[in-house]
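Down below are the structures I want you to see.
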Structure 1
Amino acid sequence: MGIQAILCGYYGQGNGGDEALLASLLQMLPESVTPLVLSGNPEQTRDRYHVDAIDRKNPLAVLQALRQSQVFIWGGGSLIQDVTSAVSPIYYAGLMALAQTMGLKTIAWAQGVGPLQRSSTKWMAKQTFAGCDAVSVRDRGSAAILTDWGIPFTLAPDPVWALESTPVDGLWDLPAPRVAVNLRSHPQLTPDRLATLTQALITFQKATQTCLLLVPFQAVQDLAIAEAIQPQLPGVSHILHLDDPQQLKGVFRGVEMAIAMRFHGLIMAAAEGCRCFALSYDPKVSYLMQELDIPGWSLADIPDDPNVISQTWLELYANGEALSTDQMQFLLDRALIHREVLWKAIGKG
C-alpha cells in the first residue's frame, strides 16, 4: 500500500523560487510516496510536474485529500511569516494543525521561519511546529527562533542548492559575456532607488559591453520592473521569463555575474558558479549574504550616487570570485540533508 503525502506551500502562484522548492521536494521524496500538491493553479502543476494537484483554496477538496493521505508536508520557504500577509500564516498553520488533529504524520520541511511581528502568529507558529513529527530549517535565523521555542530541528542549506538545472534553449546564442539582473517590487525599492539602480546598470553596461538578462522570478512583482528598465539600457538586453524552475536555475550556467534581490535568485546563481551581488529586502537574504560572504547592500543602504554603485559592480565583475567548486559541492551535499529528514520521517519505502 503506497503512502500519499500532501505537499503544501506557495505553489502554483507563478513564483520561480517556490516552484523551485516544489521541484526540489519532488526530487527528494521517497519513491514509495505519491505526492498530492495543493496549488493555486492545479492544472499547471499537474502538467509541469506530472503529479496530482488540487485547488489549495477549495476547502472540501482539501479536507477530502487530508482524509485520504497519511503524510502532510509544509514544502519549504517562508510560509510562517506575517510581514507580507497576516492571513497567510493562519492558512498554513491551520492546515498543519488540522492534519495533526486528523492523525497524519506532519513534516515542516526546509522552512524559513519569520519574521513574526504579531504575538498571536508567534503563539500559533510555536504550537504548530511543536506538533510536527520532523522539522528542518534552511537558515540560522530560523534555527534561532526554534531553539528559543525549544523545538528540535535539523538545519541545512536551502534544498534549491541541490535542484538539478536544465539548459535554456537559445541562451548560448545571445552575445557573451552575459550578466543576469533580478529585481522585484518592494516598498523599499522606491522610484528614486530604482532610477539610481537603472542609471548604474546603464553605466555598467557601457563599461563592460555585457548582454544584460533581466530575469523576473514572479511576473506580478518582477516583470513590470524589468519592462521599465529594458528600454533605457544602451546595449543588448533580453527579458527572460521562464516558468520551469530547473530552466530558471539553468540560466545562471550561462552568465558571468548576477545582481539579484530574490533569495532563490542568489542561491541559483551561486550554485551555478556565478559571481553574485545581493540587494537585500528581507532577513533571509541578509543571512545568505553573511553565510556565503556575498557582497551587496540592503535596499535602505543603497548609495544615492549611481556611479558608486556601477563602480562596485565593475570591481566585482573584474576581480570578484564565485564560490569554489568545493564550496558549491559542500552546499549541495548539505542541502541533501533535507532529503534525509523526509526519508527518516516517512520511511524510504
Structure 2
Amino acid sequence: MIQTDASQPFKLVCKDVWKVFGPGAAKFLATHGGNPSSEALAEAKLVGAVRNAAIAVRRGEIFIVMGLSGSGKSTLVRCLSRLIEPTWGSVELDGIDLLKAKPDELIEIRRHRMGMVFQNFALLPHLNVLENVAFPLFIQGIDEQSRSQRARKVIELVGLSGREHFYPRELSGGQQQRVGIARSLAVEPDVWFLDEPFSALDPLIRREMQTELLRLQSVLKKTIIFITHDFDEAIRLADRVAIMKDGTIIQTGTPEELVLRPATSYVAEFTRDVPRAKVMSAQRLMRPVSGGAEIGGTVKPGSKIASFAARIVETRKPFLVVGDDGQPLGEVTPDAVIDVLAEREPQEARG
C-alpha cells in the first residue's frame, strides 16, 4: 500500500517534465542534462510537446491549465496521470514519484485515487446511467450491491436521480456529461483531471455545468486539474491558472495576477480582452476606512468588482471590506469602481 503525507500543502507536484516525440528522445534529453534548447531540438528533428514544465497543485484547489490549440496543455495533463509517459522529469502525488511507481502501484493509484473526465463523454451505449456510473467499480472488483449503492449516491449528487435506467441516447448533452462526471467521482478520487469537459456543450449548458462543478467542489473539496482554452471559463472556476505556449508554461498565478501583472507580452495579449472588473478583487481596490461617510454595504476581500459594481454605483456610498470575523479591513469607493469599469487606473492609485 502506498503511504501518503496529508500534512503536505501540495497534492500534485511536477518538476522538469518533458514530453519529446521522436527517435532517441530520452537519450537526447539525458545528453543535454534535461534542458535542451529549442535549436537543439529542431536540429535533432525532435518535437517538444511539453517543455520543462513545473507546477505545484495545492490540496482542494481548482488548478487550470490553459492555452491555445497545440500549446501542450492536454499532453501535460496526460503526463501527470501517466496516460502518456513523460520523457523526462518527475510527477509526485502525495510525495510519491509516479514515474518510479511499480506497475501494480500505478494500477492502484489510477483505479482508486484518480478521476478523469474528457471532452468526449465516452459513455458505453449499451449500459444505462446506473451501469455506466458503476462500471469503474465493477473493474475494481467491488460487489454488485456496494457499487450500486455508491453509484446511486453520486448520481444523486450530480442531479440525475430518476434517470438511473436511461440510456445515453435518451439523455441531453449536459446530462451525458453529468454521467461522465458521476462515473469519475464513483471511485472517490483524490485528484480529478478534467480535460476540456464542457467545450462540446452549448453555451447555456456549459455555464450550467460550470455552476454544477463549483457546487460539487464546495461539497467535495477535490484537487482538480482542469484544462481549457477559454479564459472566461478559467476566471469563473480557477483558484490559479497556468498559461502554456509551445509546450512551455509561461506564467502561473491567480486570474487577477495574470490580467493585472502579466509576465510577458504573450500573457498580456492573451488576457487583453478580459474586463478587469471580472478579476479584480475588493481587497486589491480597497483603501483604509475613512470613517467620514455613510457605508452602503459590505463585501468580502475576495469579492470581484463585477459582483457588486451595480450596487455600489447605485448607492454612491463606500462599501466596507470585511474579513471572516466581521472586522473591517478597508473600504471601496464608488469612484474607484467606476474607474475600473471604465478601464482607467483607479484615482487612489493615481494619487
Structure 3
Amino acid sequence: MFFDQAKIYVKAGDGGHGCVSFRREKFIPKGGPDGGDGGYGGHVYFVAVDDLDTLIDFNGKQHWIAKNGLPGEGSNKHGSDGEDLIVRVPVGTLLFDMDLEDLMIKDLTDVGVKVRVCKGGKGGKGNKRFAGPTRQTPRFATEGKIGQSRNLRLELKLIADVGLLGMPNAGKSTLVSRCSAARPKIADYPFTTLEPVLGIVELSDFRRFVMADIPGIIEGAHDGVGLGLDFLRHIERTSVLAHVLDSQPIDGSDPVDNYLTLRHELDQYSPILAAKPEVIVLNKMDLAPDSDRVQDIKSRLGKAVHCISAVTGQGIRELNESLWQQLNEE
C-alpha cells in the first residue's frame, strides 16, 4: 500500500543526570568529589533517500524517540551520549510542525539532505563540577535536560519532470510502461492505477527525464468523486503536464469534453498547477482509423496534439522528444 501522508510524534533523548560521588581509596579518608557528568540525549534527524518504500515504516508507528543519555558515575566517569535517531524519508517529503499551526520545517528536495528536528537534552553536571576553594565537598549534582519533542505531519510530493493526466483508462499506465522500465498495473477497467508511478524515460545521447503517472481523474473529483484530487500533489513539482486523451472512449464520451473536464478539475485544485505548460496526447490511434474524426478533435481543441499508440509504440519517440524540448525551454 502507498502512503504519502503521516502524522507522528518525535522526541529527542533526555540528558543523563549528573552523579554525586566521592573518592573512596585506601589511606585517603577524605577523598574529594568525583561525580561525572551525564551524557547528552540523542538528536532526531530526518534524511532524504531515494526510496519510496521508507514511508511504509510510518504505517502503525507513530512515536519516534531517540535514546537518552546515560547518567554520570563515580571516578569522574561521564555518561555516554544517547544514540541519534535517523529517520529516513523519500526525497520530496515535506515536514510540518502541527504544534506551530502547520509551519513547514523543511522541504527535502534532494537526496542526502539532512535536517535536525529535535535537539537532545544536555547532560546534568556531576558534583565534581561544583568543587572549589570555598565548597570542597558539594553534595549535589544537576539533572539532565529533557529533549525536544514535536508533533509532525509528513507529506510526500513526488519529484518528476513530466506529469501524466487523464481520465481512467486513457492509457497513461501503458504510456509510462512503454516509455520507461516502470511496470504499473494495466487492465481494461477504471482506476487500475491506485497510486503514483514514476518512470525514467531514456533518450539518445544520455538524455533522460522522469515521468509521473497518477490515478485517473473524473468529473467531480474536486468534490471527492472517484479517487478525488489528492494525488495531484504528486505532479505539483513537475515542469510539464501531459494530458492523455482516449481517442476512442469505451463509454462513448467526447475526447474534447474529457479534456475540458480535466482542465476544470485542475483549476479547482490549483490555478498554479493548471498554469503549467502542457502537451496534449491523443492515445489509442491504433483504434482510430477515421482520420476525419481525428482532424475534428484537433480542430476543436485548437492546440497542438501528439497522436500516439502506447500499445504499438506509434508516435512515442516524437512525443518524448517534444517533452524533452519543452523541459529544456522551461
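Here, each number is a calculation from the coordinates, and none is a lab measurement. Everything quoted here is computed from the prediction, not taken from an experiment. Cβ atoms are built from the backbone, for glycine too; each structure is taken alone.
Overview of values
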quantity: Test item: Cα extents along the principal axes in Å calculated as 67, 59, 39, pick one of 1, 2, 3; calculated: 2
quantity: At a computed 223 (volume of the Cα convex hull per residue in Å³, for residues 118-277 alone), which of 1, 2, 3; calculated: 3
quantity: Structures 1, 2, 3, by mean count of other Cβ atoms within 10 Å over residues 70-77: label with the highest value; calculated: 1
quantity: Read-out Kirkwood radius over Cα pairs in Å, for residues 86-157 alone, computed value 12.3, structure in 1, 2, 3; calculated: 1
quantity: helix-only ellipticity at 222 nm (-39500 (n - 2.57) for each DSSP H run of 4 or more, over all residues; to 500) from the coordinates reads -11000; which among 1, 2, 3; calculated: 2
